[in-house]
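Listed below are the structures to be examined.
Every number here is computed from the coordinates shown, using simple stated rules; none is lab data. Please read these numbers as outputs of a predicted model, since none were measured by experiment. Cβ atoms are built from the backbone, for glycine too; each structure is taken alone.
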Structure I
Amino acid sequence: MDSEYLAELAAEACENRKAKDIKLIKVDEVSSLADWLVIAEGLSAVQVRAIAKSVEDLLKEKTNLLPFRSEGINEAKWALLDYGEVIIHILQPQERGYYSLEAFWSSGESRDFATTNSTKER
């Protein structure tokens, strides 16, 4: 499966729950950790949990994949879903500002998520 497609599906699932400022960062050339990071913002614990569930549900439906690991869902200040090639971070605004993942991964190729038909057509 194409890791970029998986990242776009995850970003689409985030957008489905009104996540803010969704970023996709291609890190395959700067890290062996993953191919892509998806970073999104939820404005409350309830929204962070809803976004995480949306990601899990859509990826299960479209690709039959479950995360290898998930962290932070209960507290929901920062949730992490690890799909191996793609890692999804869903953070509340204060945590996103504090950890500044985009700056940490600035050597990767970053882009804003824009809804495309590419994920809907596959």
Structure II
Amino acid sequence: MGPALTWRMTLEVDGPDGVVAVAVSPDAEVLGFASGGPARDADGPTEWELYTVNVVASAYGSGLSHDLVAAVTRQRPATVWVLRENSRARGFYAKEGYVADGAMRTHEATGLPELRMVRH
């Protein structure tokens, strides 16, 4: 995929209040997805949480991740948990207006430290 990357977005309900956005190329290749819904933290600073954003490497820098986040959050205040060592993801979320709020936890599947970022 080059700079002329195009996609169509599909939104689906994920549970009673959540949403999943899927971006598909004109050739029906899944280019990325994002999901979000009610915040899962009892002490969460927002009511909405961005659960995940994933895009294929060929879509990096295309604006697809931004569009997926916008589709799922609709620009409302939101939190997102990110692996502390994932500087690329932290930088992306910072560009989207998220800042670390000091909360930390251990990622269940990997045992790696995560930090919470918040966009108000």
From which structure (I, II) was helix-only ellipticity at 222 nm (-39500 (n - 2.57) for each DSSP H run of 4 or more, over all residues; to 500) calculated, if the value obtained is -11500? I
Origin of the value 2, 13, 24, 27, 22, 10, 2, 0, where P(r) over Cα pairs in 5 Å bins from 0, in percent was derived from one of I, II: I
Could you figure out which one of I, II the value 1.4 for distance in nm of label points 7 Å out along Cα→Cβ at positions 25 and 57 was computed from? II
Please compute relative contact order in percent (Cα under 8 Å, 6 or more apart) for structures I, II and give me the label with the greatest value. I
Output the label of whichever structure in I, II has the greatest value of distance in nm of label points 7 Å out along Cα→Cβ at positions 73 and 89. I
